[in-house]
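Below: a set of structures, written as structure tokens.
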Structure 1
Amino acid sequence: MPTINPTAVIEEGAQIAESAAIGPFCHLGPNVIVGPETRLIGHVSVFGHTTLGSENTIWPHAVLGADPQDLKFDGEHVQLIVGDHNQIREHVTMHMGTKTGGGITRVGSENLIMVGAHMAHDCRIADHCVISNSVQLGGHVQIEDHVIIGGATAVHHFVSIGQFAFIGGMARVTRDVPPFMKIEGNPARVFAPNTIGMERHRFAPESIVIMKDAFRRLYRNQSSDGSSEGVRHLTEAIANIESTYPDDAYITVLCRFLRNTSIGLHGRYLETQRHDNKLKSPVR
């Protein structure tokens, strides 16, 4: 039998794995699924059609699976799905998806989500990410593997954040964040390759050298005001990098990401995927 504190409220229909633990004053709705070895420490509320995988730890006052903060939401069947081995700290909020966003907010595995962070409707967070205190993710944000986001950062809806990106604290992120790069500021700008992150994840030294060169070609002397000159520079730099490093897998990932971003509204590729969008999307 699962370990359930007598003060917890478990509504009829909730499914709790035999090895799960539900602490004092938790509240689980009727459509909640809690996986093996997952532990709700106390004062945790889980609502809606929410699935928590195995070996997650949910700290006090987290609220998971509440209705999306979207005026178009009309009670349709939507979900929150959380993977395995996540640390979800105090006062974190994660909302279910919306019909126009695919219906699912999804959090992967092995993530550390710190105090007061907010995952809005239809966000997609991959694996091995660190989302620091008070980070605010707007709706439909997509975060790839091994991303680190500094505290009190605000991320605009429909932003994509590429793998191994690093975002400095208190940044205002309104455009897609390229993989393997570091950004900071208000509005946030790319200021360096994420060499420390690449070293920590044991990238080959030659791959780090290549990424440094790609950064120099992409972002040195680039216009910062979104002018046609800056766009032309970026397009030419992408082509130049691809011709120089045609067999480098990380360069391929970086250039594909940048090309997709370049066609998005306001520098956000996912804007082209919107339900009401008229732009043609590239073949990925």
Structure 2
Amino acid sequence: MIRADFTKKTPQTFRLAILADTHIGNIGCSEKAIEKAVKQIASDNRCYWLFLGDGCETIFLGDKRFDPQVHVGKYELLQAQISTWVDLFAPILPRCLAYIGGNHEFRVRHIDNVPNRVKEKVELKYGVDILCDNFTIKAKFSDNFRLYATHGSGSVNSMAGDRRQMEFNDAIRVKRKLRHLAGDCNVMVMAHIHKLRIMAPAEDLCLVGDDKLKEAYPDDYVSQTGAINEDSRWFCSTGSFLKSQMDGVTLYSEVAMYPPNEMGYILIEVEKGRVKQVHKVKLINLGE
């Protein structure tokens, strides 16, 4: 885990986009979705962003998932994948706070340190210094906004019969994966599962007051040690930019019977140092 203090880098009122799972080097990567996300973020000068890993596919000859139809082409070399990621996100690199590597970067750490290479290329080509490391970041944005963000692991696949119940069950599983990993963060985010899921804080009505009882919806339950009650936190997963199925090509996600991916990202609204809302930003109907 790396720790970061962004209190002097971001204003008190801003937006924070969290993106992940572009998988540059897989033919299923939607560059149109990336370009749309970049355009959206670039149009808002108060929007900063984090990337939570699997920027590069890193699947080469010898990997059981390697497929000449999927992984051979202009991005088949690791350096080409890294360079492509950097160039696609070039317009918004000055407001990138961190690139956190995921399992696809981590699996080739014996060959090269992908986050370090991203950092070098961003600085050399565009003169921008961003924080780069593997897997997890814990960041402070204000006294009232702390973020725990990790690439994550495992799967989240509810088999509920109703779509709304399935999404709610997924969000609960995201919460269960994250809730014990950082007790003082009011927003906790993971990538990896290629789904956009949000579990908002519970509106937990309670009674307060010494002389006369009053009803209240507290913003946070914060203990004297700084721990925040889990029902007062946001839990999210970030979506992806990788299609699960394509015409004319069999992707490994199709073989695994993965459903269509919700391409998109998470957007956090911060006002006067407090998290006001967290949104899904869906990138669909891209003409692909």
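When Cα extents along the principal axes in Å is computed for each of 1, 2, the one that comes out at 64, 42, 32 is 1. Calculated for structures 1, 2, relative contact order in percent (Cα under 8 Å, 6 or more apart) is largest in 2.
When distance in nm of label points 7 Å out along Cα→Cβ at positions 55 and 239 is computed for each of 1, 2, the one that comes out at 4.9 is 1. For which of 1, 2 does log10 I(q)/I(0) by the Debye sum over Cα atoms at q = 0.19 Å⁻¹, for residues 103-174 alone, calculated from the coordinates, equal -0.92? This figure was derived from 2. Once FRET efficiency 1/(1 + (r/R0)^6) of positions 79 and 207 (r between Cβ atoms, R0 = 35 Å, to 0.05) is evaluated on every structure in 1, 2, the highest one turns out to be 1.
We did not get these values from a lab; they are worked out from the coordinates using the rules stated. Worth saying up front: this structure is predicted, and the values here are computed from it rather than measured. Cβ atoms are built from the backbone, for glycine too; each structure is taken alone.
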